[in-house]
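Q: Once you scroll down, you'll see the structures, which are given as structure tokens.
Nothing in this text is a laboratory measurement; each read-out follows from the coordinates by a stated rule. Given the structure is predicted, the values throughout are model-derived calculations rather than measurements. Cβ atoms are built from the backbone, for glycine too; each structure is taken alone.
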Structure I
């Protein structure tokens, strides 16, 4: 991909902290990584246009999940009016439990006459707010027509979206091995009470590292990334979303050495999670005391309306905040779609959305952007600890990479811009004593305005 003209020199960006975060690689490694990152960025930029090859890869992904346990998300691609596609949970439609009993009865009649049956939501926090209705044979187009009929009663409703970390992620600019010179975790900078940062993601690897990175993050309660679950029971290769949560959590740690990082697994190791599972994890994290949430995922909806379960989760989080008198900050990746279509949950007014810049501080061509974006930081060639394993040669068309013990990787995406900002909010809280909302405001205001990319801040270096 040809670099934009204004990439020829570094653009001035705001710096929330006096410290400049170091590049842990040698100069020769930086040059090697720069070539790889250009390929990552080019592949992300071309992904939306390459619909034919992308759809074939999606079909392969569906087939490899066919023999998996019943609790694994089955998804369907759905074409949008914009010429791209989004992804939904097979057979599902979500309805908000709002209005009086007469309104709810009308909604039930619409759905039952159309052959839908209500099933357990699987999330106690949202069971009295959202209903999951399933149809055994209706395709997404037919379900969407029923959803529109439900909306005529002034009841929020929608298909249940799959919130991907990135469909066929290893194909779309996947992680590349790199090496670093200094590998010790950063030392404490404040010594204050740790700010709790929840990473809602694919979980965290339980592989033992000798360098100490992320060893303090608690494993348990189902938050471990299996790395190799598909095709069931695994094939000795890293799955398509494997290591994403570990990489993201380490991005937070690099910026916020004093944060208490908690990882919640809402996605499987192929990088897919149902809207309900994600929403439930968000609420659970806040109930557990999280002050900052990192949401390095997102997707488009058919009609640009907010996903029903995500909105319900945000309502619950608002209520918890009102009870406690302190609002958590939710930081979300803006998406890698290269357009200004809303990507959820980042597009919500209740979320701090983060787009991506190049190493030089210019807008990344592949990053989502728009008036709904709050801020941006470098998302090309972010370096962070990764996991041990070998990529699946079926999906990595440029040749599978092997990652050894104590591996580090260079990766590109808004997924890796967002945790830098989440870390910055946590660090600002710790250094100033400000509550999360005010700390987030200070971080964003330190940035310099970039049209459609909010305010640009410089944190971790890129490639």
Structure II
């Protein structure tokens, strides 16, 4: 599933789970990888290579054949000051300027959920970066506290870092190598143990964006879950994206994944993309409402409204897309382009509903493509990432377009969170290098058009009074 395909059954697991009392959102590397930071393995490879221990091929071999936290010990050859600089360089290599890192949908969803509840919610991360804090700072116009040595909230807003912090200019309480983990696990009364014990006793724990490889986290939660109230659940949101396997491969793993996580006391929730976890987090405060309907059901309402009014909406949408096309030709400075709107059908597919230069006569004429972070279709990638995607297309003798800009359309609901239920794509006859320097100009215009279409989709189901 992508976010539009999150079912009532999936969301029903969170009812009466303790989330209504208190929620602790714990984010792992998957949240920050989509922001442009390295995965754990890539981070370890960078450290091994930059330290002069091995070349890149040998570093990859080391990580395949043994526990990465042992392998990375080889990189720690200097003193603490030198090690701190190594960590900063490895984590932020290639990120220029350093303030260009953008929070991912998981960061935004976690902070949004936290700010809705504050006194009955907590933020905790295994990541070294401070992207959660950057979102909090923007949303609250204040300075949140990064906590690396206390189970207590410090100040009005805190983010607890279980494994310390690495920013471009400092390192603090970093837990990374086998010796670091072993030393920490020996501390039976560490602040991390106390924090997680408190989290599961107060309510629900939601873990997202982590493969759960950290030995200390496994041990801490094993102990904490022994004594948690029966109606307080700990969820692990498992995205196929984090396993780097195909949809077919993931289907083969689903039963084993569910069984292994259930066996250790965690409730697994399987999904396709990291942004699916973000949508689930956005939904948490609403699942107990009598009028709650799942993201899939909300998307199906839109799809079914379009099916019922097929002929009328085909004509209307082609007319509107034609007007949008003339505006976009000017901002991209091209003589021709292709503008298309794609709709989620609430059944795992994304449907090419209308383009500016053609009118479809029947539903059977509409192309249905798969969604997902690894979809072969750029529109499918944009829906899965819940973010703008710009891609050059591979050259082909019959292909008119050399690049595509895709924008997801987050569609509102009168009482429930937005769900990205559609995508706008712009096919262009030039490669992205021809217009990426003017992105501030065209992104604003495309954004305005996307907002108009999102509201148009809203009105296809809901009344003006509800709007």
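Q: A value of 0.45 was derived for FRET efficiency 1/(1 + (r/R0)^6) of positions 27 and 267 (r between Cβ atoms, R0 = 35 Å, to 0.05); which structure in I, II was it taken from?
A: Computing FRET efficiency 1/(1 + (r/R0)^6) of positions 27 and 267 (r between Cβ atoms, R0 = 35 Å, to 0.05) on every structure in I, II gives 0.45 only for I.
Q: Identify the structure, out of I, II, from whose coordinates distance in nm of label points 7 Å out along Cα→Cβ at positions 155 and 435 was calculated to give 4.2.
A: Checking each candidate, the match is II.
Q: Next question. Looking at structures I, II, which one was P(r) over Cα pairs in 20 Å bins from 0, in percent calculated from, given that it came out as 27, 59, 14, 0?
A: Only structure I yields this read-out.
Q: While we're here: Quick check on the output: 20 is relative contact order in percent (Cα under 8 Å, 6 or more apart), derived from one of I, II. Which one produced it?
A: I
Q: Something else about it: Have a look at I, II and say which one yields -13000 for helix-only ellipticity at 222 nm (-39500 (n - 2.57) for each DSSP H run of 4 or more, over all residues; to 500), as calculated.
A: Here the read-out was taken from II.
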